[in-house]
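Trainee: See the structures that follow.
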Structure P
Amino acid sequence: MVYRSFIGGKVGKVLLKVRNLHKGTFIADRVQLADTFWRRLRGLLGKKALGKGEGLLISPASAIHTFFMAFPIDVAFLDEHGQVVRAHSYLPPFRIALGGRRAKRALELPAGTLAETKTQEGDLIVIEAK
């Protein structure tokens, strides 16, 4: 995991880029960090869609919900090292997704991104400042 400089920091709207190290694929380049109570609470609520290359990294998070969202998402739960411990594709609105005990953060992406980038459980995700 390469976003050490942002852990615990109050950094405003930080944009991150995300790669799948195991597959050598680019996942997103406009990922916002939600690392405060209010940013995690707001999440993607109010957005009409996520564009290609966009996402939200929620930290800490071992579960997420899509209540009141207007679109489906993909979500990858990551452990403290950036390994995908659980992945959910096309999670529709008004659902709950659990990451399990090892999940420390959740990466929310446009629906179809995990399949397109061949990202699956066990892959190592690298997150870097843009």
Structure Q
Amino acid sequence: MVPDLQRLQTAFVRRLEAYAREMASLERQIQETREALEGLVPMPVHWRRVRCGKRACRRCPHGPYPYLRVKKDGKWRWQYLGKGWQPPEGFAQAGEFRALLAHYRRLLERLVALREEVAELKRKLGVA
């Protein structure tokens, strides 16, 4: 019976060590992702194809052209940014920013889940 208990404790300790390694890795990834997010500023730029308004134009719609979505007088408007517009350094497309933010949240959720599992294992082992 005692060897079984020792084997079980050894298995719990190994699992705790694996969780500790994964938690350290997650914390490093979270820090890297947080730094990447801090360096980005989302910019709500939309690339739209627009009609020129000429009746005989066979190439409509033209573009795509960059437009910024802005709120003026309580209404959302499109503001044309110019044909050759390029985003300033540090600005990211909204989709890229949202994807990185979702990844960051998944990492945090996994870290919380691991901490809960470690607390449960420690409770089972009787470790404070």
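Trainee: One of P, Q was used to compute FRET efficiency 1/(1 + (r/R0)^6) of positions 66 and 106 (r between Cβ atoms, R0 = 35 Å, to 0.05), and the result was 1.00. Which label is that?
Mentor: Computed on structure P.
Trainee: Here helix-only ellipticity at 222 nm (-39500 (n - 2.57) for each DSSP H run of 4 or more, over all residues; to 500) was calculated and came to -1500; which of the structures P, Q was it taken from?
Mentor: P
Trainee: Another question about this same structure. Matching task: 2.6 is the computed value of distance in nm of label points 7 Å out along Cα→Cβ at positions 50 and 74. Pick the structure from P, Q.
Mentor: The read-out was computed on structure Q.
Trainee: Taking 13.0, 34 as the value of Rg and Dmax of the Cα atoms in Å derived from one of the structures shown (P, Q), identify that structure.
Mentor: The correct label is P.
Read the figures in this text as sums done on the coordinates, not as results from a lab. Computed from a prediction, not measured in an experiment: that's the story for all the values here. Cβ atoms are built from the backbone, for glycine too; each structure is taken alone.
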